[in-house]
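K.L.:
Given below, in the form of structure tokens, are the structures.
Derivation of every value follows stated rules applied to the coordinates shown; laboratory data play no part. Quantities reported herein were computed from a predicted structural model and do not represent experimental measurements. Cβ atoms are built from the backbone, for glycine too; each structure is taken alone.
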Structure I
Amino acid sequence: MTRYNGDSDQQRRKKFSFPARLICADCYETRLDEYLREDAPFDICSCQFAMHYSWSTEARARQALANISALLRPGGTFIGTMPDANVIIKRLRESEGMEFGNSVYCITFGEEYTEKKFPASRPFGIKYKFHLEDAVDCPEWVVPFHLFKLLAEEYDLELVLMKNFHEFVHDYVQRPEFADLMRRLGPLGDGRSGQSN
């Protein structure tokens, strides 16, 4: 609450122009419509780099999708990002051991995956440890996207766009309005060098 609200009313007005309600609940275990019935339906549901945490069990993945479906208005939009399972598995298979990464991040799989095989009959609960320097150090789960899409369809969600983040940035950074936003946010450098990172 302190992070959102800031230290004072003046600071809050500068940062955010919309109200927020904070709910302490596991959205993969709890029916959120019980908390948000009076506020729903919503035009947009956004879940950034968190949906894969629901993939530890089928029940949790289903509850996540049920929450999205129950709270979106017809025609509403769900925007989500998650690690690309194909990239993760490919990098694991290319590595000599059970981990890969660089100076910023590391992904480590447990010994139960030493054969580096992941049966389609068991798509849930494929756990790895993710470490991001100074930010994250926790278990995460592989999400086979084709199965995520099929499960989402059971909850009346229709895929509109799916792109790997690198493709997405490449396609959209070409548009002036998005290029300006990316420069202001800073992930591509300061915009003065002519090169992007």
Structure II
Amino acid sequence: MPETRPLNSVRIIGGEWRRRILRFPEAPDLRPTPDRVRETLFNWLGQDLSGAICLDLFAGSGALGFEAASRGASRVVMVEHSPPALQALESNSRLLGVGERVQIVRADAQRFLAGAADRFDVLFLDPPFHQGWIERLAPILAGVLSDDAAVYVEAERFLPGCGDWRTVRHGHAGRVFHHLMQRGERDGAE
């Protein structure tokens, strides 16, 4: 019989906190990345993110950021603007005992990027659809990402790239297109 989870929950699929359940509030723009897609993403990135500094912009449920921390990322910054989602992120952070590895920031994504002093190795970019976020953020990504950073993007359509980053792997699940991007010209498929 398949495992059933409560509504508004997601399971961490790998690493230190494997099988732990995260709960999050119901919200129209909150689309946690499904297990199958996260599994694909972390196959693309490599299962072990030891030493990586990650940015989960539009953190929402925190599925991507907590998954990265579970897989050894040395630091994960989760940026979220919604107060209910922030409360859930804080609660899940305490539940997992993440300590200093995860920093939760209440901020608008564009303002956060404009003022960020850190350089990130992995960016998880999963903004609300049909609001132009990717186009607005693309010009300022280079200022916060390391030269060899990987960018993971979820969007309502296929994207050939985002700023200086080009799609190197992609797939789709339902109406969500997911992309792994790196600096360069290549384009590949899942």
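K.L.:
Work out which structure the value 29, 26, 18 belongs to, where semi-axes √(5λ) of the Cα gyration tensor in Å was derived from one of I, II.
P.N.:
Values: I: 29, 26, 18; II: 23, 19, 17.
The read-out comes from structure I.
K.L.:
Have a look at I, II and say which one yields 2.7 for distance in nm of label points 7 Å out along Cα→Cβ at positions 65 and 177, as calculated.
P.N.:
II
K.L.:
From I, II, which structure was distance in nm of label points 7 Å out along Cα→Cβ at positions 137 and 161 = 1.9 calculated on?
P.N.:
Corresponding structure: II.
K.L.:
Given a value of -9500 for helix-only ellipticity at 222 nm (-39500 (n - 2.57) for each DSSP H run of 4 or more, over all residues; to 500), calculated from one of I, II, which structure does it belong to? Don't jump to the answer; show the numbers that get you there.
P.N.:
Working: I: -9500; II: -6500.
So the calculation was done on I.
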